[in-house]
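Below, each structure is written out as structure tokens.
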Structure 1
Amino acid sequence: MTKTAPTGTTAATPDPAQVQPRILRVLVASQILSGAGLAAGVTVGALLAQEMLGSTSLAGLPSALFTAGSALAAIAVGRISQVRGRRPGLAAGYLTGAVGSAGVITAAVLDNPVLLFTALFVYGAGTATNLQARYAGADLAAPGHRARAVSTVLVATTLGGVAGPNLAAPTGSFAEHLGMPDLAGPFILSGAAYALAALVLALWLRPDPLVLARTLAETKETETAAGTPTADDADTREGRGGVVLGALVMVLTQLVMVAIMTMTPVHMHDHGHGTAASGLVIAVHIGAMYLPSPLTGWLVDRYGRMKTAAASGITLLAAGILAAAAPGDSVALLALALALLGLGWNFGLVAGTAIITDTVPLATRAKTQGLVDVSIAIAGATGGMASGIMVAATSYPALALTGGILSLALLPAVAATAYRR
């Protein structure tokens, strides 16, 4: 079944209800690939820098470069998507990530730190693109199913994210077989995975969800001009002004999550735990960040964006209190605290993304989404840097409690937005 094309066109407009399942399948496939590429490279980036420089002093620089490259790429991917559609925007972002991976491999072979850091900056484009893909899942979704579409794309990243680090050892052996340093191996996987993700999108993300959404919007405008009200028009009117709230929810949850997560392994190390224990806690945390996405999407669509955003603040507060109160020798309680931290972040990301998609006009949607993701990246970098300074000046419990209390700022923001509506 197809809808009548807008005046002035000759081709029929596809029915979004029929197109959306295919769009989600393509996005899921690309996210599994890109998740593997992202996780594999991030796993050994710091180790490669440390090995090449013979010092730990700059081992944290790769993370900062990923973030900086991600912020710049978020703007670029958003602008390309705005002008040309999701397909070229996302494909270009992943292809840039693949180029960055190739640069890291070349730097490892040549033992060139300058090239390494430059390539890591470019590699960050994959991170931004992986995150922005969630918006593409919501472009054609009905208003009552947008959060579930976003969550479907998010949870697919987990599958690749789990596979990527587990392939570090085999890809390292493969690199050695080719005469390369073993730490270049995961970046071989990253480059291939990003390139394949770009290929999947370029070939099969058709019709382009954002372009089709604009075509449908033109049809609705024609119907509105003729006096026919539409459900989406009412939804947009009700949510006007919510873009600030959506951005605040995602920025604040990212800030709190990264700050507490970054210092938890350091806190555990100071209390005598080894890397296996801290790795387990972080694995639980990452699982809680993504695996609940389908349930979160249903909650957001069923009970509303505002209630889930408020639940995010409350969950992050619980995580901060538990992390602050947990004895340093209790792996179980720290794991539970980090699980709540990941869940609160998930609530905030899915709810915030749905709010942004609901309220930003199609004419500026992709560009605005890119700018919001820049803010998220900056918040993550700020949280990571500030967390170390605060723990050095006070303590880990003080950091965790401060983060939890800070997350409560979401509640008055949600209440104020709900009141205006």
Structure 2
Amino acid sequence: MQEHHQVEVFVGLDVGKSEHHAVALDRAGKVLFDKALPNDEAKLRTILAELAAHGPVLVVVDQPATIGALPVAVARDAGALVGYLPGLSMRRIADLHPGQAKTDARDALIIAEAARTMPHTLRSIELADEQVAELTMLCGFDDDLRGQITATSNRLRGLLTQIHPALERVLGRHLDHPAVLDLIQTWPTPADLKAAGTKRIAARLTKRAPRLGKRLAEEITAALAEQTVVVAGTSAAGIVLPRLAAQLAELRAQRADVALKVEELVRDHPLHQVLMSMPGNGIRTTARLLTELAGKDFTSAAHLASYAGLAPVTRRSGTSIRGEHPNRAGNKVLKRALFLAAFASLSDPISRRYYDRKRAEGKRHNQALIALARRRCDVLFAMLRDGTLYDAPQPLAA
């Protein structure tokens, strides 16, 4: 950190849910403070004020978000510098200290010693603007909703397959449509659907799916005719299925509401035009790029690709081990966003040509997409560096 030479007090904070453990060292390594602290603003301010009497204070945490958000905010407001020691760096530094104990006090001491003697291991914590902070929370909630939707949808399909496989083959393809979820809530069992008849089913579906209703009703009737036996558990499924359908509809409605708020925040951000000008970058992808890239500085496109986990890892040991392997490290949220954006960009002729070339070289689908995402990192880095919109490269003259 640039201000490290001005710091006189180095505070290592091992954060916890109910309390933190703080160890403060002066520049000579003398322990100034070594106690547990409640996760309380007033107590934190009192300790920081006492330590500030010795000189400028640097507070370093091992987790800057969630349970570490309050001490970071209090330290900033109190005028202290704030840093972050990544988990991997901390584990490696811990190996240099004697003993195998794993305690809060030892962890806090390790953080403080790293802050005092190894400033190159620290990462600065940029003060996130309100838009990015809100986007981070909403995107996390959106990810949770997506997982719940997948689990509920799979459960619903599983029950339909158990009691009537032919019916699941018809309805399973359209579980993302509100008309089908409404139909399952109205007539959840095969017997209910048979009693309703094709006309009533078509009328119900057509209210929400005018173009799909009549055809889907005929497919449902044909599927019902393929099975005459009643599978054990069908009666209980008639109780569970409408509740799963209602739950799935509610989850989708919640995700749609969150998407509207995310879109509003994305469009208000100054970088949204830059990011969305690139083929394949939609609202959700742009939101994730903002949460993972805003406030971070990258020296090169290779640095960005490495941070995202898209740069292959070279492994060599004499003549026995050679070659490049996929990178298992990196920011997994950013990597997923870049991967999905690369997949979405296949409709763009330039991206498609590059993807097809990689496939022709013998790469599998995912390998070709990762290669495309890595190539797009070069363009993305230049766009963010210069603040320019995407400009499709022109093909060279023959």
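Here are the numbers:
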item: Which of 1, 2 yields -0.58 [log10 I(q)/I(0) by the Debye sum over Cα atoms at q = 0.09 Å⁻¹, for residues 209-360 alone, calculated]; result: 2
item: Entry that produces 12 once relative contact order in percent (Cα under 8 Å, 6 or more apart) is calculated, selected from 1, 2; result: 2
item: If helix-only ellipticity at 222 nm (-39500 (n - 2.57) for each DSSP H run of 4 or more, over all residues; to 500) is computed and equals -18500, the structure in 1, 2; result: 2
item: Mean count of other Cβ atoms within 10 Å over residues 17-24 - highest-scoring structure of 1, 2; result: 2
item: With Cα Rg over 2.2 N^0.38 Å derived as 1.31, matching label from 1, 2; result: 2
item: Among 1, 2, which structure scores highest (criterion: distance in nm of label points 7 Å out along Cα→Cβ at positions 25 and 105); result: 1
item: For 4.2 (distance in nm of label points 7 Å out along Cα→Cβ at positions 249 and 329, calculated) the corresponding structure among 1, 2; result: 1
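Quick note: the coordinates plus some simple rules give every number you see, no bench work behind them. Please read all numbers here as calculations on a predicted model, not as lab measurements. Cβ atoms are built from the backbone, for glycine too; each structure is taken alone.
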